[in-house]
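Any read-out appearing in this document is the output of simple, stated calculations on the displayed coordinates, not a laboratory observation. The structure displayed is predicted, hence computed values, not measured ones. Cβ atoms are built from the backbone, for glycine too; each structure is taken alone.
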Structure 1
Amino acid sequence: MIRTRFHHAASAVTAALLLSLIAACGPLPAPMRYLPYEGTNPASTATGQVSEGAITTPDGRTRHFRLYVPASLPSQTPVPLLVALHGGMGTSTQFAINSGFDALAESNRFIVVYPDGIGNLAGGTGLQTWNGGYCCGPAAANNVDDVGFIRAVINRVRSQFTIDPDRTYAAGHSNGAIMAYRLACELTDLIVGVGLQAGSLGVDACTPSRPVSVFHLHGTADTNHPIAGGTGTGIAGVVFRPARSAVDALAGANHCVGAPTVSIDPSNPDVVATTWAQCDGTIAVKYVVVNGATHAWMGHPAASPLAAAYLGEPYPKLDASRAIWSFLAAHPRA
């Protein structure tokens, strides 16, 4: 069942949520990787409809998601769907606000759904994570079937709207980026492309059943998930694989041939892109390194001063959400 509400952000509610999490969990180890959003909503100009839904998974868990349907959505034409995955310790609402995907969906006429991960408290609430393989948190420790949950979310949205199966994508940040990579390996019957920031491959074997486009953003100043791999400064407690190794794996899985092209953005020399364009079908694999960018979602205000202190100040000269959507929209499945 879906209940509808108008799009808004309530900083008092999120502040209370943070306090309740701290009270329930005891002192949190530092540094925290995510904090609930506090402040005004940068995506408040989006005029569509927000709804919240729940799905009971085969293991008996009740899982939740947030759905944004643009007011400008065409009534008869199949539309794209973007599955947006929050980072570890984030939430669907936090990522919707932080990423600005709602406003982007409004102007580009696509539906965006934000699933919620599994939390560390009773009923799956609390500090939410995804089972991206070796990371992260209770979702990985309990081997939660997040691929199956996201499949169910996509099918639920498909049952209610006319979704274009050749333009169904996923995006993610950090632990959500690791989860997006897992979808690129295990859910390509539904997902045709993934775009992500600050992640790596969390599974040992990646054998997509169909070609899948990949767009990977990573900052050289990311200390939470170091671009070269390693433990980092976050609380995940895992040794991350190098970012480039994930891109190489997907280029191989997509049978990309020839040397990739390397280009520097003429308007911003911080941005260096490595692109594999000769791959299966119409897909492409693109790895974008941003000199000086931190772990924070690029091009969008920090969730709070504390979030900026833990994640770093967001890199201001590249909008991660727009870059991801521009790439994905240009690579539908043929």
Structure 2
Amino acid sequence: MFGADATLFEPRWSWLIAALGIATLSLAFPALWGAFLVNPNSDQYIAGYGFRTFAAQSLRSGNGFPQWNPYMFGGLPYVAAMHGDIFYPTFLLRLVMRTDVAMTWGFILHTFLAGAFTLGFLRATGLSRWPSVFGAVAYLLSGPIASYASPGHDGKLFVSALLPLALWMLTRAIDTGKAWTWGVFSLALGFAVLSPHPQLLQYFLLVNGAYALFLVCRTNQHFAVPRDTDAASEDRPSAASHRPRISWALQRLSLALGMVVIGLGIGAIQYWPVLGYVSSSPRADGREFNFAASYSLPPEELINTYVPQFSGMLDAYWGRNQIHLHSEYLGIAVLML
């Protein structure tokens, strides 16, 4: 219908990336004038900034990553007590920038990457460019992603940005079996471990596991079941006909599991010390299930997905939880669709 002119409506990749950059800066433009995007009342502002400055000073002085934090509770192990993104690549920003600037641009970079990786993932699933761009911008500007900077929830944002990258590579790896896609998948998982945000990491692993099962179970060319040539068995595949697809599925799932093990190995530098510290941690005793369940999404906050800030945020929050630092809003464009 559109003929050759249809290409006029197909954006080039450079324009797609520029669109994601503009969408990101629409959230982060105060940083261009040196603003620290983290809310002054957040734990990240009060404590996280100091943790990261302490490590940056140690690295700059040539003493490597600190092993001990003498400024809290008479001293805490720096790595085992999980003082933020110690080994995550964002620590490199703090070697060349002020801590507040580095933290701010870590948020900006990962907000952009959340959109860029979503674009790649949606394209890998077979969507055309414009729907992929819409999905990428919708994810980038969604309430949770857009609001992570205010409370300083960098670990959540890191894992949220890496999730579409892992799903993208998992799609490519299971469909093509190319070695580099498996490698990038394991790196994405390893970085998610180093974030470090153990709660979001659990969801990250569950989503990837469920998606891997979906990919190997979906109907595609690998699952075309040959039928017996005998007319009597024409309507029923033989047991032997199932073997190729079962073998293929097990091979792909085994590779995926192997990459998960490698990814966990990448993050072992963070979590291995934690194993020895857990029993001495102030949180070692844990809390009862009812306490954990009390932080599940209450109805008034569920309404926030449709009506932005229905339950309020920060000091204006009136819901049943103690605090509410982020947004659940899906976005008007998503809701209209």
Exercise. Figure out for me which of the structures 1, 2 the number -8000 belongs to, where helix-only ellipticity at 222 nm (-39500 (n - 2.57) for each DSSP H run of 4 or more, over all residues; to 500) was derived from the coordinates.
Key: 1
Exercise. Give the label, chosen from 1, 2, of the structure having the highest value of Rg/Rh (Cα atoms, Kirkwood Rh), for residues 187-314 alone.
Key: 2
Practice problem: Match the computed value 0.35 of FRET efficiency 1/(1 + (r/R0)^6) of positions 179 and 323 (r between Cβ atoms, R0 = 41 Å, to 0.05) to one of the structures 1, 2, and report its label. | Solution: 2
Exercise. Name the one structure among 1, 2 that distance in nm of label points 7 Å out along Cα→Cβ at positions 211 and 283 of 0.9 was derived from.
Key: 1
Self-check item: percent of Cα pairs over 38 Å apart from the coordinates reads 26; which among 1, 2
Solution: 2
